[in-house]
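Values quoted throughout were computed directly from the atomic coordinates according to the rules given, and no laboratory measurement underlies them. Everything quoted here is computed from the prediction, not taken from an experiment. Cβ atoms are built from the backbone, for glycine too; each structure is taken alone.
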Structure 1
């Protein structure tokens with residue numbers, strides 16, 4: 001009798017452990033849906049595993065554990081490149097850096113964990129009702145992750161659905177969170193539909209085909225239109241190794257190198273990347289900025305470059321500065337990176353463990369206008385800022401071009417570069433504007449308003465993209481509504497989904 005009791009307890013324990021392992025692996029596999037792999041259907045299949053496992057759970061804490069395992073797998077596989085910044089360039093000892101990344105990924109995993117717990121707690125009724133609940137919870141969790149503690153929306157599932165995904169057309173309407181909700185809805189339908197029953201299977205397939213077909217059609221809609229004449233642009237990739245960038249004895253090499261690249265690539269608009277001059281502008285050699293901009297100004301063009309600026313109060317900004325034929329203008333980064341560009345309250349001890357230059361910065365104003373450069377109005381965003389679509393649309397409809405200056409050398413040769421380029425593709429579709437990218441080590445590119453990467457430089461090479469760029473005007477639905485439409489969709493999904501009586505059971509039909 002005792003042996004039978006032990007066996008009966010061991011089997012469920014093994015089953016739970018197997019479920020957690022399956023969720024962990026499914027979360028890790030979701031990274032292959034994003035760039036550089038781009039196997040976008042994996043986003044649906046990976047999340048379907050989580051939904052299917054959670055649907056068999058009877059307790060909310062079991063759903064929490066499954067969601068946490070899925071999230072831990074996804075984030076450990078997808079953003080572990082942060083370790084490079086902490087260890088290789090920040091000087092944090094390897095065990096501490098690994099532990100810090102584990103803690104950070106565990107924090108991010110709390111959001112899918114909450115989805116799992118609430119889905120098990122309230123998921124009742126037919127498959128379509130539970131799929132709506134899952135989608136509404138997923139949108140809410142990803143939007144919260146993109147806002148709480150300044151937000152970290154990297155690897156939001158909607159980013160995986162750039163063209164040729166049939167869901168890409170919804171990006172211009174509902175943004176990245178709305179598209180992530182559609183991924184969650186389809187995933188839950190796939191997991192919960194009783195496929196051996198002809199009618200529910202046919203209804204699910206029909207619903208998915210309609211959803212995909214409408215997305216494909218929306219992707220053919222031109223929400224914005226060309227305006228003015230195309231301009232010649234040179235997007236420069238300097239390729240300065242992060243470990244050498246801040247060495248004082250090499251400063252003259254970097255200053256001379258930037259000036260040489262500007263001379264070699266004349267255009268109406270010449271762009272150098274984020275912090276391409278690794279010191280405060282007021283400490284540059286006398287006459288250097290005039291020398292840097294002279295080749296562009298003499299042909300009636302403008303130069304935009306990344307540099308640190310200090311105001312009269314002593315506050316330091318990660319900024320973009322324009323010089324040339326147009327009046328000089330500045331943009332100061334608004335959305336700073338916690339721990340990298342400023343210290344959150346109570347975390348001053350962190351900087352005793354790492355060595356990050358210029359890590360005490362000040363936020364720029366939230367209402368900075370686009371730069372007026374010739375006939376174009378260029379909205380600047382610096383590095384990490386292009387993760388926040390709701391902030392980029394503040395510059396619309398005035399802006400005709402979007403310009404991102406980045407330095408991802410902090411993360412070495414990792415997934416960070418192609419993932420960031422995919423984020424830029426989403427922002428181009430949400431805003432209906434070309435997104436120009438000038439980066440230090442990659443990926444320097446031109447992304448068209450339809451999300452297509454027109455040209456891109458190979459990473460870890462020095463050079464420039466010289467190309468003709470057309471400005472655009474008008475507003476996409478997302479530019480009008482921002483994330484409000486996706487959040488409204490989440491609320492509607494949650495209202496329609498329930499809660500229903502627990503007596504209803506899990507349901508079998510659609």
Structure 2
């Protein structure tokens with residue numbers, strides 16, 4: 001209720017927060033969608049199940065709202081296959097998340113929600129209808145699967161045009177957000193688009209702050225459409241809590257903001273309330289599952305699970321980003337996928353795995369360059385166990401990269417005399433700031449030199465998303481860029497298509 005009054009106040013007083021904001025561009029509570037203002041979402045698909053989500057905005061001070069949910073084989077809602085009831089509870093910010101099971105593998109479903117006002121006879125309201133697929137069964141062979149990858153959706157920096165563009169892409173089966181779904185900063189701290197002001201306008205610290213920020217984001221039309229178009233898989237990075245987080249704190253957490261672990265718990269709780277991800281007792285985003293025989297997906301937490309402080313001694317062989325238990329789990333999952341003979345093993349994590357050095361010096365201490373021994377362990381494990389079908393996908397840098405991963409990454413000096421063990425694809429940001437076009441030209445020139453010849457493609461300034469298509473004999477990466485983020489514009493352009501055929505794979509059977 002507090003959010004409704006705040007937005008009403010903004011409508012009648014355009015000098016909110018001391019600036020003149022153009023609310024015609026700003027998402028508001030659309031009365032035609034009441035009470036499902038935030039739309040619907042689905043995610044974390046498996047062969048026979050997925051999660052569906054909505055939020056019911058209350059009109060009164062109440063503790064719960066009764067909701068019905070429906071899953072059908074068609075969008076006209078005539079073939080309902082699963083339905084049930086749930087409660088939108090005040091203690092969960094009136095969000096509803098349902099794990100729907102007993103479904104058919106590799107099948108497209110429609111889903112929606114309904115709530116009725118018991119005080120008015122026959123007064124029922126329906127949510128928008130979303131679409132989501134189940135994955136192929138573990139034993140099922142499919143010819144291709146298409147993923148859209150996102151990172152860096154900074155509301156304050158510009159318009160989410162890429163979300164609108166990808167929502168129209170009918171080839172996409174699933175979306176994957178690699179982190180920084182929201183940003184915790186206050187208004188005009190990291191992005192200053194006057195048409196994209198934030199709520200709350202201050203930095204997020206409390207549970208109510210994070211909840212309000214998610215609510216604010218999810219009113220965005222393009223984000224709402226992207227969630228409705230297909231199921232999502234998500235992992236978090238640092239800004240879902242605070243910039244440059246590690247297991248004991250964050251660069252953007254100060255003493256006057258209270259206990260860091262309380263703040264992190266607030267952020268985690270809001271994340272699991274507002275994101276269509278499966279609940280788990282560990283409040284973790286770490287998981288792995290098959291997508292038919294074509295791929296085995298491994299999702300890591302390089303941020304909050306057990307990361308040591310970034311600027312600790314780089315020569316410390318015990319310094320860890322993943323933590324010992326997660327590293328061992330990763331190794332066990334790689335071996336499991338190898339034993340099961342999945343065609344591709346896709347490791348989804350938050351960061352760029354390749355080195356990013358200038359004159360042999362680290363330029364990003366928040367990345368894998370600050371954890372060289374653990375990175376070397378992973379690459380050596382892949383090499384020693386003859387895992388020739390592993391690819392890495394990451395985000396965080398707000399830029400686009402395709403890199404070869406070599407056995408000795410901390411000594412990149414022309415790759416002719418080193419062993420290629422994997423490949424990685426880095427998705428551009430939706431809106432978050434990056435370099436300019438001049439830096440892109442310089443980076444492309446550098447990629448032709450021996451020190452940076454591991455770089456197959458780089459773009460440091462364009463915004464958009466990565467489409468990664470998996471086939472039995474190849475992986476095709478497509479980089480789509482929007483024209484602008486300064487105003488609503490749904491035009492998108494395919495700027496790069498790259499085909500990766502792997503490293504001497506056995507025949508796909």
* Asked: relative contact order in percent (Cα under 8 Å, 6 or more apart) computed as 19: which structure among 1, 2?
  -> 1
* **For -14500 (helix-only ellipticity at 222 nm (-39500 (n - 2.57) for each DSSP H run of 4 or more, over all residues; to 500), calculated) the corresponding structure among 1, 2** => 1
* Of the structures labelled 1, 2, which one yields 0.45 when FRET efficiency 1/(1 + (r/R0)^6) of positions 98 and 322 (r between Cβ atoms, R0 = 30 Å, to 0.05) is computed from its coordinates? -> 2
* Structure fact -> Note: Rg/Rh (Cα atoms, Kirkwood Rh), for residues 146-249 alone at 1.20, derived from one of structures 1, 2, originates from structure 1
